[in-house]
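Only the coordinates and a few stated rules stand behind these numbers; no lab work does. Everything quoted here is computed from the prediction, not taken from an experiment. Cβ atoms are built from the backbone, for glycine too; each structure is taken alone.
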Structure I
Amino acid sequence: MKTNFIKLAAFFTLVTSFAIAQEQDSTKTIEEVVITDTKFAHSKAKSGRSIEKITQKDLEQRKGQSVATVLSQLSGFEVVGNQGSAGKNLDLFIRGGNTTQVLILIDGNPVVDASSISTTYDLRLLPVDQVESIEILKGASTVLYGPNGASAVINITLKKAAKNKVAGTAYINVGTQNTTEDHKLYGKESNQGFSFNGSNGKVSFLTSLNSTEVKGLSEAAGVNFEDDIFSRLNLNQQFGVKVNGKLNLDFFANYDKLKSTFDDGAFADNDFNSLSSEQFRAGFTPTYKYKKGEFKINSSFGLLERDYTNFDTWNGISNSFYKSRNVNVDAFNKYNVLSSLYLVTGVQFQFFDMNQFTPYGDILGNVAKYNVVDPYLTAVYETKFGLNINTGIRYHKHSVYDDYLIWNFNPSFNINKIGLKIFSSIGGAVVSPSLYQVYSPYGNSALTPQENSTSEIGFEKSFLNKKIILGGAAFYREQNNSIVFGSLSTPPYGQYQNIEGINKSKGFEANLSIKPIEKVTVSGNYTFIENDELIARFVAKHRANANLAVDITKNISWSAQYQYINQRNVAYFDNSTFATVATQVPSYKLVHTNLSINVSSNLSLFAAVQNVFNEEFVETVGFTSRGRNYKLGLNLKF
């Protein structure tokens, strides 16, 4: 860690810890929400981290939008690919970090693809209709959640069984698939599903089935290119038993199947390429509550298989097969030492392996594998006069790479009398090379982990009894030993390599929410990010989002979203010259809108329009961008 970073982090911490040196009124003026910065129910007002939560109401206001599109409207977020064809792969950039630095959880369990380049979970597999809420913990979060949580942790909570009754839901929606040059009104996208769930206070269950079929857009941009198809099937099964007032046992099993056709890359059509992907996940979560605290185990097993069919003029039709497994067992305990102090202690075990069979070389799981065993400790101290401290350490023990001691320190201070919270955080994270980056034909066995150091300082201020809430945060991140794909003059003509030295990301983000009257909410955010040149590609320096939500009547609501994305420096692979071409895409603006009507307590309808003004733009060079599209749907409760 460099001297300038240490000075900056120390300054941030001192500013937060000693900003106010007197006791304040204990009346709470900042809303409490359940979050994941301690792995247990906690007040956002007492957190020293940047945290955002997408609630069920937020998702209702954005009916017709995917999980990726909803995430792209948050401050600090860039989800490249969410405005392309349904089968287009997605890349996440959060606060300047790339996909490999983002950890995704579903109900607290890490979800990964150990055979992919980044290992990050494919958000295309998840239907938004299964989601109850999403919490985003920004900044390095490795102490609590393990490797890869360098720039953010995204914790997705799925819908659970209704309490003390048996209930069911069903839905169907149909949408268009247009570029800016098309103006078709017939359906090319359909989403449908049902959920049946219930509880009698002791036993709970939930079964849901969702499916999606999409056709109408070519993945690659070009004239008279064939339409690529996308289909998805999801089965979600949950079962819970409340043994007594102290012990709960929860089980889950998920099956996801995805099929799509895809093209050869930028501006390159292909009628033969296809992908079939199947994922199975299962897990068990016992929770035991006792007088002084709570003990919990998040355990899960994942199996993912991907089968590609490719066509090229040199090899003709060829097949590639990828298979990966992952195991996670995270046992952790909250112990209340004092009324103002509690400890979270835990041990996390993770195992990953992969098999690959391709025309360019095979990888066997008995070679491409690793595991980690990490003990960790977090202390949370909450005072009556407003000062709160969250600090922790993790000993990261990797079966292949060197051991690391990772730490974080997150103080915050509440001045309740004026509705102000000041917070800061400093900490570290480690991102190990993926199995693909080490063992694939383009792999490099000499790769070493990427090291990250992050710091932030921010505030949240409420006015007029919370009718106006203003927040902001400045952040700074250093990544050392970055892993990139570099060119070679000899076969295989490319290889994953470490970049020597430190690359920096810095910026700030601001969030504003205004509720002028009870039935109207206006919110927005702005993000500025500046990366060093070597890691600056695909990240917009300026981004802004706004949302207007209006409850027209008790049963009719309307909302609109605005997005501005500044120009970006990007690169694409030119299939005709076999060279990587650096270029710049211009800025663009998008507007989406949604109207929802509750016809009765059991039936609701919605109509949505994305890219209302049919803005012509480039999200990914050489790939199709979506024009104005319409979606109609209904939801039924029984």
Structure II
Amino acid sequence: MARWDEILSLPVQNPPTLEFSAFDLIWSKIEGHRDNMDRLALVPFARVDDFVRGESNNKDCPTRFHVEARRRRPPKMPYKPKVDGILEYILYWCSFGPDDHRKGGVVRPSRSTYIPKKKSAGRPNTKRGCTCHFIVKRLIAEPSVALIIYNQDKHVDKKGLPCHGPQDKKSVGTRAMYAPFISEDLRLRVLSLLHVGIPVETIMQRHNESVEKQGGVCNRDDLLTHRYVRIQERNIRRSNFELDEDDDVSIGLWVERNQNHVFFYEDYSDNDPFCLGIQTEWQLQQMIRFGNGRLLGFDSSFGVNKLKCPIQSLVVFNSENKAIPVAWIITPVFSRSIDIHKWMRALFNRVRTKDPTWKLAGFIIDDPLFDIRTIREVFQCSVLISFWRVRHAWHKNLMKRCLDMETRAKLSKTLGQIVKEMCKGCGNVESFDKFMEDFKECRDFMDYFKAIWCPRMGPWIDAFKTLPVSSQETSSALEFHHNQLKIRLLNEPDPFIYKRVDWLLDKLATKIQAYFWLDEYEGKDDFSRYWKDEWTSGLTAWRKSRAIPDTDVLTEGQTVKVVDQKDREIAHVVWNPGTEFGICSCGWGQKGNLCEHVFKVVWYFREKGSGSPSVSLLQFNRGLIDMLKCPPANSFIRDHAVSLAVWVNEQLRGQFGKSGRGEMVNSCTRMVVDS
């Protein structure tokens, strides 16, 4: 028992990387059976696959490990809690062993039925007697921990000689020099291209061109075969989302077959409604990569009017501040207000299992009724609110229900002023009552506003007064993602298919992820001739506005004209210039969306010093003033607030240059005067 006491006293190692190998762990030598010294370490059991992938991606000897043997205790089988008891035993072996199909090699008796092939390709290159292997044990005493015993860590045969990889001279010129299978990145690329409709021949042509360009074969991915791609294409073509005629049964079968994609599942019951959380391995990687120390956005409703179970999306923002979906939560319409603590905690635990240091900087919501307390409890971060959805609905209905452009501009400007007053902590419901009274001649829009928004304004007013508002750039990214998902998902010729949830699950995990994966793929332009509407990508409206030169902005009285960047003969008119509630005559703006012309005019006026500060900056100033007014007993907080304000000011100057400096200096001056 002393051996197990020593083992259980070892620290559980959890490297903060997506994959890790034996080199990243500290190994301990403990006496094992037959007086042998075992080389072992403890890691979280949920990270065993990450260790296997890390060991497979060995640069000195690339390979792949497969499960050679497994013993698992049945879940319902009774057992006594013993220190040395094992719930699961897994033996991982290098795929170039343990059998040796080379000439003169040894094959185990259980594999004596193997018949050598006439051709030299195939088996002789994959089974070369490699003795590298390790054992994983899941203990009864610590079910969440895996014990890894790694005594044979050299890729050699029984004679102690290298049997594959660059160190094996006999494998030169054969596939034994490389890993036995293609990498996960190439596999995802092939599947994504096939899902969006790229022909097999085109994929192979582009691949062969890239191999020739680099001067020949350098790794296993360069040996991609036409046969492999054809098989994947055939599997996709023959796959069927309808696993059963009953949609509920089909959902259960899909969950069983795709356990790696499901982080939370709760079927219908007497107390709880249906709820399913989907996150693929690639999405998990993006959440860790772009979410750590940054923002996480939440699109609370998609497909409410069409889908049987609408989608809630969690997104992160990449280096270009474009939104990438990292998780989807699917629930029925009638259960939108369910307890979110369960799936949110499951998602957080899944991320922290991969990276214990992962931490959010902020969580952006678009619904004031969302459970803010749960977000703060689970993610331990601040909560922001985005009103892009409100602005979109208001502007869309302004365009639809008001025919006169000047009237639209006045309505939009007044709504913008009311929102700013609320963010300053001054507005209330009476402001909207006065708004409806002043513009009562716009009967159609006022009927809509009174019926839809008046009952909802109470929570929104409270949110504007208590929560910081996200930036315009973030709102632009969230709106762009929402439109991308709409184009890519709701494009089926048969409208009745939207009433099946199994179709939704299958398309999200295959085609939709394929489109978003290709958005991040650098070589997507090589397939531009096959692009369809679903490939809609590019920059957000905020990023596009930065590419418009100042010379294309022309001021004419109370309006501003912005020259179109594709057709120089067209100029788009912007009303309410310099404000976030500007209205543009372009096609994108007519649909109620945030367009690059409005953003460009905002930037243009702020650089000139005549634009009003953003809502986010007003809230920052208000919060800073509140901290500066702390009593002398809290002078430490006051000093910290001043130093933080100076640091933020310098950072914004460095990032935005002249425009950021002018806006910050002016706002800070006003802040001092007001205080």
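Some observations on this one:
- Origin of the value -0.96, where log10 I(q)/I(0) by the Debye sum over Cα atoms at q = 0.10 Å⁻¹ was derived from one of I, II: I
- Relative contact order in percent (Cα under 8 Å, 6 or more apart) derived as 14 - corresponding label from I, II: I
- Distance in nm of label points 7 Å out along Cα→Cβ at positions 105 and 569 - structure with the largest value, from I, II: II
- Which of I, II leads on distance in nm of label points 7 Å out along Cα→Cβ at positions 193 and 481, largest value: I
- Test item: helix-only ellipticity at 222 nm (-39500 (n - 2.57) for each DSSP H run of 4 or more, over all residues; to 500) calculated as -12500, pick one of I, II: II
- Looking across I, II, the calculation of distance in nm of label points 7 Å out along Cα→Cβ at positions 577 and 609 that yields 4.1 traces back to I.
- Label whose coordinates, when distance in nm of label points 7 Å out along Cα→Cβ at positions 369 and 593 is calculated, return 5.7 (choices I, II): I
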